[in-house]
Structure I
């Protein structure tokens, strides 16, 4: 829901701050006071078109900002995370309009595109007003509403996944067919490269062993000299015969500790540790012996290792890979050669998969069609009934399903949806956008939203002049429906009818001040102020005791 709205230098609004109730809020005021500016500001904030005409005449910029409260499971959370615009659960939209320059948009303080504002706005607000962009006129929205009423969300998601699978397979088949003309040339190249690597016959783990042997052979002299030097220090005497080795020194230490242990028992443990060290030194010396005793290497063996090592490097560079990956590369080329030389078998296998996926798709699509047909009848009757209550006597609403023209599967099933309406008895049904006026369109949308209210389709519903062309008892019904809707969703309604305004849980008054510098003022009305405002709406500028009493009665009955 929209929590607050701030407007700066927008049209005749200099600086306005509004806090909204989470239920049904009515926005009232005299004609020309700027009531619709609130709707315009929100509309622009959620990504709709704007221009410099909205900027206050004596300013260069206008700024709009709004904060939204989102429940934990609100779809906007997922969108914000996917777009890396999440900020600890906050949702703040901001847009700066600039004269002679493009506007700037922000989501949670980060720069955003207008299209991102619009995408996010679709999860936050549905504005029902009298303009050509009304969402109810869009076929995609009509289909979405029908599926929503039918609880088809999971089925729609499942069929979309099947569509993606079918599309992927179809693309693979098309690619294989398109590439078949060059398959022979590619096959010849692959055979040459495979033969080249097959002569090497790389083995699993061979490169690691070969690399280690090559390194050892290239440093054989260093290994021999160094290991013999270490062995001499550990066990052998120096060249002059006087220098003692580590082993001899340890024996001296052990003997001395054994003598001293008769005075201190704890020294026996130290002596045991040195005994173990002596054994480790002897073992180390034994393991060093092969490095300097067998230092003579067969030249033929050296040449064999050098040749194979060099061949690995040469082929790795040629095939643009690493030496240790040559075996994997060889297997990959063999697999590609099978595919290239026998594309028809792969195409045939893919076509079998395609038919299997298509059967699953058609089964889901058939189930979806049946659900849509039954729900379209029910929803058509329910909307038609509410239309009678909303002043569209004799009007009729119908939902028609038409098979898609494409022979290929579509993401949304086997049919398209169109909303039809007639405003008069005996007149033929026609597409909604051709026969419904702005006010009628808003009331039809209201009827649908009331039916779907328990599903909490969107966070906030805004109705701009939903009550145009009605009055009397019909206005009472509209007010009742909006209040019912406000029990499950946040509803904001710009209205000029007192019966509608009186039904609001909150009422906001918009007016223009009387000073020379024209500007809009917005006031959240107290109970007493609401009585006066409802009385003004009922009886005009002259407020009487009778009009006040009537206003109190309307508010009490709300």
Structure II
């Protein structure tokens, strides 16, 4: 019943399976105990009928009172255990699921996040887990417990009278057969609902992220109407899905409740024939009200259980994605970075073809080339943010694909054009470069990165909150905080990806001065469009259409009249003169 397919369908861990079994067990105990209470009431009524018929005083009431007290105590204890086995255990399972998801996402390669829509991923982590939490706590244990307890009760009823038992219980398998038969339709609507929800999240996120551009171009009405349209569409999809679900659930409930009518007709006929007495009919009428009770909630939730399989599939897609793994020890002999016949593809489209070069320790190696040539891809591969399709990249003679990314990145500092800062203080944003760094170390890194001149002008200095992604700072200030972070880390390998491309001349000179302190004695890999930013590099690697077309010292490459590097340098020089 609870095999691997079941475990995968509902994204359950091994502990989750154990919790479901425990919840089902205590649900069976509770249901059977409730049915036992019905039996006690039946015996009491039977004794009372005998008193009425024989006109004798009611005797033996003490055992019934004792039984009722024992029943009440057992009912309380079993319901408490059922609660612990379902709700209590499930809440712990949800906590473990969220932690497990966070750990899994932490180990996934960066390429995974490039392929997944962030709004969709957020919906998976938050919405899908919430949906599964409700199914784990409210449905699985109750439903499978109801299956087992009903099967036990059915056997007992068959012993008493098989004809009444069949007339009472025939609707249960038919009702559930109808619901499970509709699972493809339910799943189809669930997938549509999820897609519509993600589209709404995307639209809202896009409008919020681009609010300045929207206002600057007077496009508020257009974007708001677009969001309203997506919300209206989501509402229509949800209504249709709820209508279909309600149709099947209510139909199943009606079919199951028809068992009451068939039980009454069958009992009357059997009484007329003399096969049973009125008390037997009375017992079955009490039983039938309790047999259906466990399924009342399950019928309402079984559709949700089927829909939850869509959510489980989205979660399992994260777990099915291979993680970037490797050894947790990294002791290279030096920090030369060597690309050897490296190929890399995005979605089966190869963007790097047999790239080979060496970036030596203590030197600045610059990757240049036209936009889209693969420069930034090389930088990300060098830090194992992505894994190569073929070939190898080694640092100090060690293939980086054999090293755990978190271990590897301890030896890397990275400064990108698009700086990422957190909604925290200046101090804590710099401290990200080195866990546990002292205030003195943070101050020294800020000073070396030329940050003090603007930090000291902030309202609370280093303790100033800078807003989401440093919105209260200028581009140059944000870039210098990024460099201060890298200086604080003081890693032997530095990757610079267009670190000064978006800065004005004044800020660029300050950032370049800060970078000169960062790069001393390190293995430096610079990705740049501006040729003048790599004039002092020790080595130039020119990449075009995913291939290394030439490499060497800047003056040597420029001396070659037919070199790509010279042509790019001359074109940029001409465009600079024309812009002046």
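Values in this text are rule-based calculations from the coordinates and carry no lab data. Fair warning: this is a prediction, and the values are worked out from it, not measured in the lab. Cβ atoms are built from the backbone, for glycine too; each structure is taken alone.
For mean count of other Cβ atoms within 10 Å over residues 322-329, the highest value in the series I, II is held by structure I. Starting from the value 18.6, 58: which structure in I, II was Rg and Dmax of the Cα atoms in Å, for residues 146-201 alone calculated from? It traces back to II. Please state which of the structures I, II yields 22 when relative contact order in percent (Cα under 8 Å, 6 or more apart) is computed from it. This figure was derived from I. Mean projected area of the Cα convex hull in nm² was computed and gave 51.6; which structure, I, II, did it come from? Computed on structure I.
Have a look at I, II and say which one yields -18000 for helix-only ellipticity at 222 nm (-39500 (n - 2.57) for each DSSP H run of 4 or more, over all residues; to 500), as calculated. Label of the source structure: I. Each of I, II could give P(r) over Cα pairs in 10 Å bins from 0, in percent, for residues 250-369 alone, but the derived value 9, 17, 16, 11, 9, 9, 9, 9, 7, 4, 0 comes from II.
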